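Some structures to go through are shown next.
Here, each number is a calculation from the coordinates, and none is a lab measurement. Nothing here was measured: the structure is a model prediction, and the numbers come from that model. Cβ atoms are built from the backbone, for glycine too; each structure is taken alone.
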Structure 1
Amino acid sequence: MRLIPTFLLAFAIGAALPAFASVDAPKAGAEYTALETALPTQAEKGKIEVIEFFSYACPHCRAFDPVLAAWVKKNADKISFRRVHVAFRPAEMPLQRMYTTFEAMGLTESMHQKVFTALHEENVRLMSDNAVFDWVAKAGVDRAKFIATYKSFGMPSRVSAAQASVNGFNVDLWPSIGIDGRFYTSPSKVATTAGVVQTNELQQQNGLAVMDFLVAKAKAEKK
């Protein structure tokens, strides 16, 4: 897990302390980063692209997932949402490739929560190709079709495109968010800027508040 120390502290002791601070008037260089050069986006016309950078191995990504899903649903008329699975270490690459394979097969929504449950509740280890193949078959996915897609000629290009987004936003932790190819933020970044210990729930809500601000900012600047 790649998380900054303040975020680790907040998750470790935040639940035992009162919640402080809220977000108002987010600033570049503080609650979010503004990229010097905008990246290409895949948004539908009239919408703002929002990318979640996450890992199935990350417990904070799992905790953030239902909150983020509700936010995405609420903002469906404004945003185009997609996820990018990040692999900071070689051991995480099978998870990255598994997620990318789910995308290619149209299985993301049906399998997404199952993977989190397997890793964080059932202690399944998915750190090799064969472990992934065995697990997806047990989860009801056609093993042969999955392996064919996982090892297909086009898969390295899909993974490379995902990695290009990671590099373009200079992703250094998870979960984090890229907006409109220009802005980068995360609940932990917002919490660190606040300078006080926050509960998990407050970190998430303040992160979403900054995301609201950035979506509105991006939309206003396109007019």
Structure 2
Amino acid sequence: MTAKKEPWQDWKHITKLDPDKPITESALETILESGTDAIMISGTQNITGKNVSHLISLLKDYAIPKILEPATPDAVIYDAVDYLFVPLVLNTGDLRWIVGKHVDWIMNHNIQWHEVVPEAYIVLNPDSAVGKLTKSNTALNPEEVIAHAQYAEKYLRIPIVYIEYSGTYGDPRLLKRLSGILNEASLFYGGGIDTKEKATEMKRYADVIVVGNVVYTDIDSFLETV
């Protein structure tokens, strides 16, 4: 029997908003009317239940799909979001980011499992906040990245493999190779997309591109990525 296809599997462009960064109402309205497929509420530094709740409250009147990608169990807010995309950082040097925080969440919270979608993160920018926080081994060669991705897809059966360059533009040749190898998991890419050309290049290989930082620096350039 064919597995039911989830709505997020048809998305192409996600906009990532950071609860720790202020955003104006006019910018938010521009983003929400841009044609992006979904909003991801996600960040690494100073993420609290309070600022996550505040950002969600700004989005509550909009029908666009909303994803919460929590950095910590204490910042999980179920109200007014459609999905919880929960990362496992496969190349971390700290097991809390593979199992520790996840087990803590399960033991101490009442999880709405129907909202949960696991993500296999592979972090490749050593200077990124997420790379430093998770102590990720970002010096992986292409064969090692591919092996991590296949481990996620074939062993763990995780539905999303997320290549995260977070703040810098990654290697489209690596995305091309991954796109030819993964046939069950969706390939997500995030990092450094701030022009139409970069968006087009990475979308050629990734199922979904995630665009974030440019929202806060150049809203017109953001619109071109859509």
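Structural remarks
- Label whose coordinates, when Cα extents along the principal axes in Å, for residues 72-199 alone is calculated, return 48, 32, 31 (choices 1, 2): 1
- Taking distance in nm of label points 7 Å out along Cα→Cβ at positions 64 and 88 as the measure, the highest value among 1, 2 is held by 2.
- Among 1, 2, which structure scores highest (criterion: relative contact order in percent (Cα under 8 Å, 6 or more apart)): 1
- Origin of the derived value 17.7, 52 (Rg and Dmax of the Cα atoms in Å; candidates 1, 2): 1
- Origin of the derived value 25, 48, 23, 4 (P(r) over Cα pairs in 10 Å bins from 0, in percent, for residues 160-207 alone; candidates 1, 2): 1
- Computed 4.3 for distance in nm of label points 7 Å out along Cα→Cβ at positions 32 and 128 - originating structure among 1, 2: 1
- Source structure (of 1, 2) for distance in nm of label points 7 Å out along Cα→Cβ at positions 40 and 144, computed value 2.3: 2
- Which of 1, 2 yields -8500 [helix-only ellipticity at 222 nm (-39500 (n - 2.57) for each DSSP H run of 4 or more, over all residues; to 500), calculated]: 2
- When Rg and Dmax of the Cα atoms in Å, for residues 104-175 alone is computed for each of 1, 2, the one that comes out at 13.8, 36 is 1.
- Highest-scoring entry among 1, 2, by distance in nm of label points 7 Å out along Cα→Cβ at positions 120 and 184, is 1.
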